[in-house]
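These are the structures in question, set out in turn.
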Structure 1
Amino acid sequence: MHAPDIHLLSVGTALPGPVVDNATLARRFRMDELWEQWIDVFVGTRTRHLAVDLETGEARYRLADLCEQAGRRALEQAGVEPSQVDLMVMGTSTPDQLMPATVNMVADRLGIDGLATYQLQSGCTGAVQALNVARQLLMTGEHTTALVLGGDVCSKIFDVETDLSTLSPSELVNVVLFGDGAGAAVLSTRGRPGSTKLVHVLTRLTGQGRAPGQQLEWFTKLDRDPDRAPSSEDYKAIEDSVPTMAAETLRELLDELEWEDTDLDYLLPPQLSGRMTEKIVARMDVRHPREITCVAETGNTGNALPFLQLERVLPRMATGDRAVGIAVESSKWIKAGFALERV
């Protein structure tokens, strides 16, 4: 039996709280003007949204809160009732807890039951991996409508009382690099006039024998070591590797689809930071497509980012337009990408 086409019907996103600019961060952590300038020059992220109140340290939003908002918006945009969803897949590196899985808590809040649910533990490629799992399961014909979720709440890892002057560069960059957010997409085997086909998705683990570029710890009462940082990052390794990996992923996608550079109308590049995205796009060396980027305004929101990009590109696509999105996970070096075509 011929596998059905998979259509992307809608996207919804959610960002917590008010905009937090670099000046606000600098004031909160009592850093001087040079520190604020360092963020602008070397990181290139101007604003972000945080689930944690910087003044009180209170967690105002959980990941389930943001995914519920994004999921509701995606379902409303698609005109799909929660009862019509028969598959949910979620990608995140920061679930609210180990159990119950956050995807199941979101399903409960949305009033969805009696369906297959999956949660993938992954960094920046988790959203693309979730799209891939949902696409593959929909292609079996056993499901018709999937709600795919992705998001991260990284700010809950950081102590707002930390003296930033004592942090190593690998820890300091995490304070300014990341934002919080969530996204959702409705996929269906039932196309509509003017819908967008999810033509192809790929994911490749390429980290054999390589040290992780980023680590996120999970502490319990038994193993909490005050000398271990909750997160660390080898930013130099990421800076060296991600542009090359992104370019390789783009080439692999285009080759598999037998598309030329000139066939692309939109490019959704990896969104590590404002400056890193500039380097990545330059390394990918495709000048024709229009770039869809948002990281300078949202910060690196991890698994929410592909949805934030999709939310920007879908209204712009005309019949026949093609788009490619690329994501790279540096924790254990995963390449991922997807291709869209407006039909």
Structure 2
Amino acid sequence: MKLTRAMLDEAASKGLLDADQAGRLWQFLLEREQHTPGFKPAHILYYLGGLIAIGAMSLFMTLGWETFGGAGLLFISSCYIAAALGAVEWLRARGLQLPAGVLAAFAVVLVPLAVYGLQHVLGLWSADGPGGAYRDYHYYIDWRWVLMELATLAAGAVVLWRYRMPFTVMPVAVTLWYMSMDVSTMLLGAYGFFSHEGKIISALFGMAMTLLALWIDLRNRSSKDYAFWLYIWGVITFWGALSSMDSGSEFGKLVYCLINVLMIGIGAALSRRVFAVFGGLGLAGYLGHLSYTVFRDSLLFPLALTAIGVAIIAAGVFWQRREAAIGAALRGVLPAGLRLLVERRAVA
């Protein structure tokens, strides 16, 4: 529900609160909204500029930077990190939390470049073959990146502890996603990530990231959403690995379908759209498999699928009419912490 000033004025006219309270409440909501990420012009500029800067020092890093050598890369990245953190302090002192969070994330993104330069200085890096240049960090799966990833996670944890800014979790979550691939290669050898065992490792990484996000959600009592990026990349890692596996049987594909249905339910319960989006994609993929493979020549399958769709709509109508009672009954069987989380994240 979107609250407007007109709603507060209407509540005041009906005696639910006086005009002075309505004005002060509206001012509080306006000030709070300034620090809540959304599609506001200033916020779009913050994130657009931040993502361009982050991309410039990661995905779009050119091979020309290799000419600086390890010492040069270490020096340049260290200067960038110091400048970014100095700007974070300056912005925080002026109450500009969102751009400060973007620059804090930028500082964390520079850590693997600094570690890469340090490894070259210490003679611990060979530039032979794929993965020899820093830009390959974002394109190739290679176990040699693991040390850079561990350093990034440590730096991200320190920056998050120091500044308590949710966007700082973004490079941490992406690094965990990278690590899910590189650890598979480290344990299983070249192309290990693409093996069945590698996909299992990646799925376990994704599940661990998602559970970590849930744990953070359960402990978080502030209005800041520290779990958002962990949910995003955790679900992507888990669902991507799960969807790439070959079940080898129709029963396995049915289990895959049920997992996706469960994800949709979890997304509805926690008000986390990422579960519902990927669960919906998985469910659509399974129905496509049934349509084009199992029931390819069946005349009844489209009719049966239509009936299922109508039944789901009817279930939605039933749920809406009795939502309060059903929700209370379901929350009653949940552990206390999870019940509070569901209630806190419920939207009107």
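Read-outs throughout are calculated quantities, based only on the coordinates presented, and are distinct from any laboratory measurement. Remember, predicted model here, so these are calculated numbers, not experimental data. Cβ atoms are built from the backbone, for glycine too; each structure is taken alone.
Which structure, out of 1, 2, was mean projected area of the Cα convex hull in nm² calculated from, if the result is 23.3? Going label by label, the one that fits is 2. Comparing mean count of other Cβ atoms within 10 Å over residues 248-255 across structures 1, 2, the highest figure comes from 1.
To test your reading of the models, identify which of 1, 2 gives 11 for relative contact order in percent (Cα under 8 Å, 6 or more apart) when calculated.
On the way: 1: 25; 2: 11.
Clearly, the read-out refers to 2.
1, 2: which one has helix-only ellipticity at 222 nm (-39500 (n - 2.57) for each DSSP H run of 4 or more, over all residues; to 500), as calculated, at -24000? Computed on structure 2. Looking at mean count of other Cβ atoms within 10 Å over residues 96-103 for structures 1, 2, the greatest value goes to 2. Source structure of the calculated read-out (distance in nm of label points 7 Å out along Cα→Cβ at positions 24 and 48, 1.2) within 1, 2: 1.
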